[in-house]
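*Asks:* Some structures are shown below for you to check.
Just so it is clear, none of the values below were taken in a lab; they were calculated from the coordinates. Predicted model, so just to flag it, every value in this text is computed and none were measured.
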Structure 1
């Protein structure tokens, strides 16, 4: 979908325009009239004119219309959309509420059908509308307009829109386009991202989302966009309580937060934890250049704030630059003897604006420095306004980003105003400045990355297809160790195993595989096999294998007599190795979410796991392995043998392909995958197939 012209129409009709003060139809009309230079057509069958504007009884009788803003009761919206379609209106904003969010999903579906029939584009319903500052068009019922700027914002919450707008206007933050997505029945965040990407007036993309309509498409669209413009997202519904609130608010399925984290990471989206953090990041991207490196310098007139900033940077993984010898010499010769000439650079509490200028000039010219945080606390001799002017002048002379932290209240207000006027982001606390520079560095790395495709792997897809078809034909939806052969078909090593259905077969298989052995009952109806004696280890000979088999069948027959048993798996008992887990759960928005972490019981207790959306690339697999806290254990510590990282990586890639190739697999766990110094082997598996209707 292309939205070319949606936010820059030549003519606008307000369907439901009202004479009554305070009515939404009146507010929308007044907002549009405030700046829009195109034609405005109020639509109201009960009025001949509204405030001097000729009024039309319906949109059919109006002149040609580029954009229709619909403010009528929900039940009347489908008829209005039919009229718009017949009229040839291309773009529609439905501000009216009372659709999916109020339980009237069928009414919303009807609207979408009409929009699609006529090839129109619809924003909403249940939308605040939009503001396009470069078209001087406020097609919303917001109480205020927006300052012109280079930030494009789209929000799924109209109420949050108005709060953000008021907050931004107070601080002089400008937008190119301000969009309330509403229920996203037609136009979604994906379409808005594409529109902002194509808009030369938009440099930064901000999104508030409660859910994503088409997860896979979002990843494709966002991945393409983030190569050129940063996308910063605040996604609500992180917790179970939040997810329930999302569902009741917009009818949107919140989905798995782990899946969203993985999707954002893989598509280059920067996720913010709060509205405050969103604008901390947005200001930095809007006002300053993206750094060309990752190490920063800190300049401060007080030791405490400088240390806090350095601590925050280190905790975020932002290196504090080692200043070059020439830089140190400049600082030593120009600053007082008591000044700190290493990074952080402490210009002391009695610092004049000129002293800040000397420090800035020195560190800006240092090739080891990619960006600068300048902190100032109000001492009795501190001239905040002049200091801010020095910072602004330095920023104009450098391509390196400069972020400021004028700390205090009324005493620093003049300095803050100077910084805002000169497009220098200012943060009240050092930690927030550190967070913003970290986001800029992270984005610089994202923008520089080249696109990598998942590897082409040699697998036996057809054999797995036949096996799964047989299983589904029997009506089985859950499988266990009997499907270990699926992994072998995809090149994932499996412990030597055989299935046996009788006592004699157990002994024959045991002798072929060799001792010691593990015996596991095969039954999709027994979830916790150990609890009923369905798993036995350390079997040393054929006689013991027969006795164990008899005892296992007796116990299962006693404790779970209704369970269907398909025999037992005889498996070579492997010594040593470290247990890891490979898992997948199919998310409704994004599809297969791959999990990796420590295996065995550790995954339940420690939850040391990481996630990615399949299909994954080699880079994704490497990152997943490195991200878990136990990664040093895989490398080998205190004399322990290192695990075969290459074998884990290969298994992850093959596992990802299996999950991608077979969408009917809804869940699968390989737990554990034993990893050795050389190679690995899966010893257990649980797999769930989609229920057939």
Structure 2
């Protein structure tokens, strides 16, 4: 089988669903997974067709020979159809004589049984084993086995029996009988036969190969049915015991080579796992058999080119019944005539090494791949087989060879998915925070414009009211009849002035002028400047005594002032005010904690909104926390609130946490200049 020819099997990428079943079932590991897609590697493929048989999505496409055969039939050449002896397992509802006529109706001049070629091959095996001097042989009736040995056990190539397959033997026999210009098309259950037909060692013996599935398609295309033909027999020479060849051990019975369990001279192994192990033991010398017959499938009746889905023993019975009938009807005298005429037919062939073995990675290289897969300890190697490889180490070797991907490992993929979900959750949280900050910024901007307008319009007349109020108070003195009313006017005007001052401070766009500041000292100085009621105890907790950060100290002092005043107002009956500082290499934290009544859950998202306040009328403007929020955001920091109002859930109180970067973030102009 020439590895440089067009691939026998390809993948229809649109149908491939990453189940890795084909990888698991491929004995040659000739399937590479790239970007999640299965790709059959022509150089490594032995044509066994396991991937075709097990793919539930019909994502594997077999090299189609129907057009080539149609062209042969349209030509003036004489074309013979060589029907493999496994055909009763496919055409269970059609008598063989009708099947022969249906094939003739396609345009074939001759329709012959490959079973006769199997008779010739069986006799050749008899002569081989009788004449050898203790040499051990591996039967070569299965082309997939030949391809496997040539690629993956090249040291066993000399042990391959130098005998052609029944297909090639039949083709050579027919050309001897009917002329060398005869064109030959093999029809059977095997995909590997397509590769064998174009192999350099038997090139020209068989012109084309059809699977039974392709033959059925040709019948449908030409509307050929059993009722539309007249039955006819196969053209001579007819098959004898060679009709048993497609059944496991059929070769042995045809060649009269019994599998004697006592002597162990002949051993048979079939199926994907059994044939691999048999070859390994044969190569090691553990299997000391004179002849090892190995088949990729459980007999040719289970080949991938069969469309019938009947179970194994049902197919065996179909072939057995046909063989029994043919032996009963066999014209032995004519059979011997053909046998004698072909006694000198050359049934020998040679084989070629196509070594496709890949260097096994060293333990260090393998360990590196295992770490990438999250296999840090032996117990991490689950060997679940979900990747298509039997063990985690085999998967790692395949990754090293470029045949597999890390994502094929199900536990690895699940862990990666968990990590991705966690990262996505963090990203979503950050996005929500950013959206919230953006909405708050938009509110602040709108309120800032409104505040600026109000402050501008009210400030001048308010100054006049204050000036005249104080002037009248001085002129009338304390004993004047209007002194109390004028004092109230002056006090209310003064309160209005503070509100306007807050509006102006809220509206203006402050620049952040940072410098290295000891936040521990700043918090203590700020508290000393404020009037703390006698019933409130102040407590400082500094995780780092000299906690420095690049901040605008005046603005941070204002933040502290606002938070401390709010905390004191929340404890009208006294309590404990705790100020904590701490940080890490990147950020610093300031916490202002009180033991007051707490903030109800429905109000916590509103506390930073402009003009929102729960204080009685005349006690607050609702701008303090809005200004605090704006200052913190201008420092590229964050402010959060935690509060408890339920005594049953624990001590009541509120904690505001301000987080600021240790170093000043670069401005947009600085970023652009870089």
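*Asks:* Here relative contact order in percent (Cα under 8 Å, 6 or more apart) has been calculated and equals 8, so which of 1, 2 was it run on?
*Replies:* 1
*Asks:* Assign the value 5, 18, 20, 16, 14, 11, 9, 6, 2, 0, calculated as P(r) over Cα pairs in 10 Å bins from 0, in percent, for residues 178-545 alone, to the correct structure from 1, 2.
*Replies:* Details: 1: 5, 18, 20, 16, 14, 11, 9, 6, 2, 0; 2: 4, 10, 15, 14, 9, 7, 6, 5, 7, 7, 6, 5, 3, 2, 1, 0.
Derived from the structure labelled 1.
*Asks:* Identify the structure, out of 1, 2, from whose coordinates helix-only ellipticity at 222 nm (-39500 (n - 2.57) for each DSSP H run of 4 or more, over all residues; to 500) was calculated to give -14000.
*Replies:* Working: 1: -12000; 2: -14000.
This figure was derived from 2.
*Asks:* Please state which of the structures 1, 2 yields 97, 27, 20 when semi-axes √(5λ) of the Cα gyration tensor in Å is computed from it.
*Replies:* Traced to structure 2.
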